[in-house]
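Enquirer: Listed next: structures, encoded as structure tokens.
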Structure P
Amino acid sequence: MLDTITAVGDSKLPIVGLNTGRLGFLAYNYKEEIIQMLDNLEQGDYKLQRRSLLQAKTKGHLFGKNNYALNELTVSKKDSSSMMTVNTFIDGECLNSYWSDGLIIATPTGSTAYSLSCGGPIVLPGSKNFVVNPIAPHNLTARPVVIPDDVEITLKVEGREPEFLATLDSRTITISNSTSIIVKKAPFYINLVQFKNQSFLNTLRKKMHWGSDIRN
């Protein structure tokens with residue numbers, strides 16, 4: 001799904017997900033349902049759900065043309081050595097200097113991905129927010145923060161090592177010490193196909209087994 005996003009880009013072409021794994025919040029449909037899924041597509045019996053993306057810019061255009069992500073931007077250590085510092089600014093005002101293994105900027109869609117596994121909140125897809133979530137912060141009071149998606153986030157990466165990693169969804173590049181990354185909401189949306197009786201809340205309950213008693 002994430003690779004498909006880079007191919008579709010801002011074309012507004014609808015995307016339908018087929019779940020061949022286990023969790024898969026983006027892919028509502030299972031292999032056993034593929035015949036019904038194709039029938040629904042042929043009959044136009046579906047609706048489109050708009051998902052927002054983030055866009056990352058650096059000096060020298062390090063991410064190239066595919067400088068957007070549906071899930072998250074992550075900056076992290078390149079190896080297992082000393083921690084890094086990610087100086088984080090919101091519209092030019094300092095939010096925090098995160099001394100940690102890295103930092104995640106997640107969209108609402110990405111709130112159920114890497115950010116969730118790092119203790120971040122679940123944000124509904126239609127929410128106009130970003131989640132700023134440190135990875136293994138040294139300061140235990142550094143908590144995930146939910147911010148509006150109409151702001152500009154600036155990340156300035158520092159540390160003892162000369163290089164770090166920056167990842168947009170599944171695409172990773174190496175960045176040098178003191179690199180600045182500007183993160184904003186992308187100027188376009190991705191359209192995901194949603195069939196009848198499908199909803200994010202229903203999927204959330206099923207994936208998380210909320211309301212279920214595993215003793216039964």
Structure Q
Amino acid sequence: MTDPTCRLYIITPEKFDLKIFPDLLAQALDAGDCAAVQLRLKNETDETWQRAIDALLRITQSRNVAFLLNDRADLVRTTGCDGAHVGQEDMAAREARIIMGPDLMLGVTCKSSRDLAMQAGEDGADYVAFGAFYPSNSKEVKNLADPKILRWWSDMMEPPCCAIGGITAENLAPLVQAGANFLAIIGGVWNHPNGPAGGVRAINQAIAAAR
């Protein structure tokens with residue numbers, strides 16, 4: 001069943017220029033609907049994380065967009081962020097939930113595994129993320145997920161599900177129609193030929209058309 005509530009979920013690039021990126025993010029968020037922004041910095045110091053959070057948090061929260069940290073549940077409460085997203089090779093979901101407490105948002109990467117998704121739900125996840133559904137430039141993809149897992153989850157489980165991996169305005173329709181509540185997108189926003197704002201507009205138009 002097509003889910004009318006499917007929304008964009010923006011993930012930041014792993015590297016960006018903090019002098020210009022806040023303005024780009026603001027322009028992107030002002031261009032169309034977005035449920036959340038995930039700050040994804042790999043192999044960076046706590047100081048770099050703090051600078052990025054200081055620059056971006058107010059931009060998202062002033063627009064009623066959730067601001068989540070990738071794999072850094074330990075920084076969420078002290079910085080005033082809305083939650084964290086953890087992968088299978090990083091901090092355990094149960095540990096992240098204990099660190100953050102019961103009231104902040106927790107997302108968990110479940111690849112294409114039903115077992116991992118059900119375990120994430122038991123561990124306190126507020127949403128589960130499946131993928132990659134398409135080849136991605138941000139991570140090596142060995143096995144692509146089938147959109148059928150989104151339909152299975154949305155039919156069987158209450159927490160929302162998020163699709164991730166190589167998603168663009170051109171290929172997102174099957175994921176929306178399979179029941180994805182969120183589409184986590186990196187390149188489809190930041191590498192769009194008309195800039196991030198153009199990417200957000202194109203993705204929202206494609207979501208609406210897919211419904």
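Enquirer: With volume of the Cα convex hull per residue in Å³, for residues 25-120 alone derived from the coordinates and found to be 171, which of P, Q does the value describe? Provide the component values of the computation, followed by the final result.
Expert: Values: P: 171; Q: 113.
Of the structures listed, the value fits P.
Enquirer: Follow-up question, since we're still on this one. Identify the structure, out of P, Q, from whose coordinates distance in nm of label points 7 Å out along Cα→Cβ at positions 9 and 193 was calculated to give 2.3. Don't skip to the end; give the middle numbers.
Expert: Details: P: 2.3; Q: 2.9.
The structure behind it is P.
Enquirer: On distance in nm of label points 7 Å out along Cα→Cβ at positions 33 and 161, which of the structures labelled P, Q is highest?
Expert: Details: P: 4.0; Q: 2.0.
Greatest value across P, Q: structure P.
Enquirer: Going by relative contact order in percent (Cα under 8 Å, 6 or more apart), which of structures P, Q comes out largest?
Expert: On the way: P: 27; Q: 24.
Structure P gives the largest value of relative contact order in percent (Cα under 8 Å, 6 or more apart) among P, Q.
Enquirer: For structures P, Q, calculate Rg/Rh (Cα atoms, Kirkwood Rh) and state which one comes out highest. Before the final figure, lay out the partial values.
Expert: Working: P: 1.00; Q: 0.93.
Once Rg/Rh (Cα atoms, Kirkwood Rh) is worked out for each structure, P has the highest.
Enquirer: Here helix-only ellipticity at 222 nm (-39500 (n - 2.57) for each DSSP H run of 4 or more, over all residues; to 500) was calculated and came to -11500; which of the structures P, Q was it taken from? List each step's numbers first, then the result.
Expert: On the way: P: -3500; Q: -11500.
Source structure for this number: Q.
Enquirer: Which structure, out of P, Q, was FRET efficiency 1/(1 + (r/R0)^6) of positions 57 and 201 (r between Cβ atoms, R0 = 30 Å, to 0.05) calculated from, if the result is 0.30? Before the final figure, lay out each step's value.
Expert: On the way: P: 0.30; Q: 0.80.
Derived from P, not from the others.
Every read-out reported here was derived from the displayed coordinates using simple, explicitly stated rules and does not represent laboratory data. Bear in mind that the values here come from a model prediction, so they are computed numbers and not experimental data. Cβ atoms are built from the backbone, for glycine too; each structure is taken alone.
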